[in-house]
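Just so you know, all these numbers are worked out from the coordinates, no wet-lab data involved. Because the structure is a prediction, the values reported are computed rather than measured.
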Structure 1
Amino acid sequence: MGKQTAPLKAKSCYEHLGGTLGGRFFNRLIELGWFEQDKEHPREYFITQLGLEELIRLGVDPFERSK
């Protein structure tokens with residue numbers, strides 16, 4: 001990891017995490033195998049079985065809709 005003088009900021013846009021930190025976080029989830037890119041629709045991603053299990057382990061309900 002590179003040294004930063006201050007933590008990166010994340011942006012919230014319509015209750016979604018964005019900004020540089022949000023992008024890096026999502027890329028890391030892909031690297032971990034929690035999400036995979038849809039080959040037929042490259043702008044879409046789906047959660048993997050591993051991703052489901054790990055999110056649940058962290059206390060995140062992947063089935064709960066935003067309020």
Structure 2
Amino acid sequence: MLVAMSSDHAAGRDQNTGQAHAVLRSTADLPAPWAAICGASVGVVQGRWDGPRGTRSADPCPECTRLAAG
């Protein structure tokens with residue numbers, strides 16, 4: 001499924017589960033931990049949400065995918 005993604009999101013990852021989450025780019029340069037747009041705590045931010053570490057990862061968060069698209 002192709003979904004238009006905003007470039008306003010970076011890819012974050014929950015270090016416990018490995019699930020990818022969308023993080024606002026405006027907060028990605030702040031110290032960890034970060035809050036994903038779905039509310040999950042994220043320990044690592046690296047890359048674009050619409051890239052291989054975000055929506056094209058093995059386990060992208062469905063709620064982040066929905067929120068980032070809208």
Structure 3
Amino acid sequence: MSDDEEIEIEAYPLRSYQLIADPNRPDVVALAFETERGHSLYLASRAVLEDLGRDLLDRASKMPEHKTVS
């Protein structure tokens with residue numbers, strides 16, 4: 001596969017997430033994501049969590065504000 005080929009990846013709305021600490025592995029945290037297709041679990045280091053947090057906040061700041069109905 002060449003670098004200029006596009007890969008189609010299915011995407012599903014994120015229903016929920018959970019951060020799961022493991023007292024036996026304090027250097028990583030598990031990120032659990034739930035979608036309509038089920039759960040996915042990933043391990044992340046502190047550096048990855050810090051980068052992810054910054055990237056999520058940056059992306060959120062560029063999105064329209066969510067207005068609540070009163």
Original post:
For which of 1, 2, 3 does helix-only ellipticity at 222 nm (-39500 (n - 2.57) for each DSSP H run of 4 or more, over all residues; to 500), calculated from the coordinates, equal -7500?
Top reply: 3
**OP:** Rank structures 1, 2, 3 by relative contact order in percent (Cα under 8 Å, 6 or more apart) and report only the one at the top, that is, the highest.
**Re:** 2
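For Cα Rg over 2.2 N^0.38 Å, the calculated result is 0.93, so let me know which of 1, 2, 3 that is.
Working: 1: 1.26; 2: 0.93; 3: 1.45.
Structure 2 accounts for this read-out.
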